[in-house]
Structure P
Amino acid sequence: MGELVNLRRVRKSVARREAEAAAAENRVKFGRTKAERAAADAERDAQTRKLDGHALTQREPT
C-alpha cells in the first residue's frame, strides 16, 4: 500500500513554491536599492535641468 498524501497540503506547498519562485524572479527584475533609486532620480533631474537650460524658450513648470 502506498503512502497517504493530504492533497490540500500538497497543493498549498506547490502554490507556495511557485509564489516564491515568482517573487524571486520579480526581485531580480524590479528590485533596486534605495541608493540606486535615489541616484537614478538625481541623474534624471540633472538631465532635465541641463535640457531646460539649453532651451531657447522657457517651458512652463509642471
Structure Q
Amino acid sequence: MATQKKLYRSRKRMIAGVCGGLGEYFNTDPTLVRLLWVLGTLITGGAGVLGYILAWIIIPEK
C-alpha cells in the first residue's frame, strides 16, 4: 500500500510557510518555488499576493 502525500505549510518558513510546503510536496528547493512565485506575481500584476494569502488560509500547518 502506497503512502499518500499531503500538502502542508512548512515550519521552515520565511512568511507563512506556503512556498516551503510546496517545495517539500514537490521535492524541490523552496527558494526556487519562492522565485517562481515572485515572478508569477510580477507577470500577473500582483495576483500572486492574493493567491499566497488564500494558500496561507487554505493549506493547513504541519
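Bear in mind these aren't lab numbers, they're just calculated from the coordinates by the rules spelled out. Note that the coordinates shown come from a computational prediction; the quantities given were computed from them, not determined experimentally. Cβ atoms are built from the backbone, for glycine too; each structure is taken alone.
Upon calculation of helix-only ellipticity at 222 nm (-39500 (n - 2.57) for each DSSP H run of 4 or more, over all residues; to 500) from the atomic coordinates, which of the structures P, Q produces -25000? So the calculation was done on P.
Out of P, Q, which structure matches 56 when percent of Cα pairs over 14 Å apart is calculated? Value 56 for percent of Cα pairs over 14 Å apart corresponds to Q out of P, Q. Computing distance in nm of label points 7 Å out along Cα→Cβ at positions 15 and 39 across structures P, Q gives 4.0 for structure P. Looking across P, Q, the calculation of distance in nm of label points 7 Å out along Cα→Cβ at positions 7 and 47 that yields 1.6 traces back to Q.
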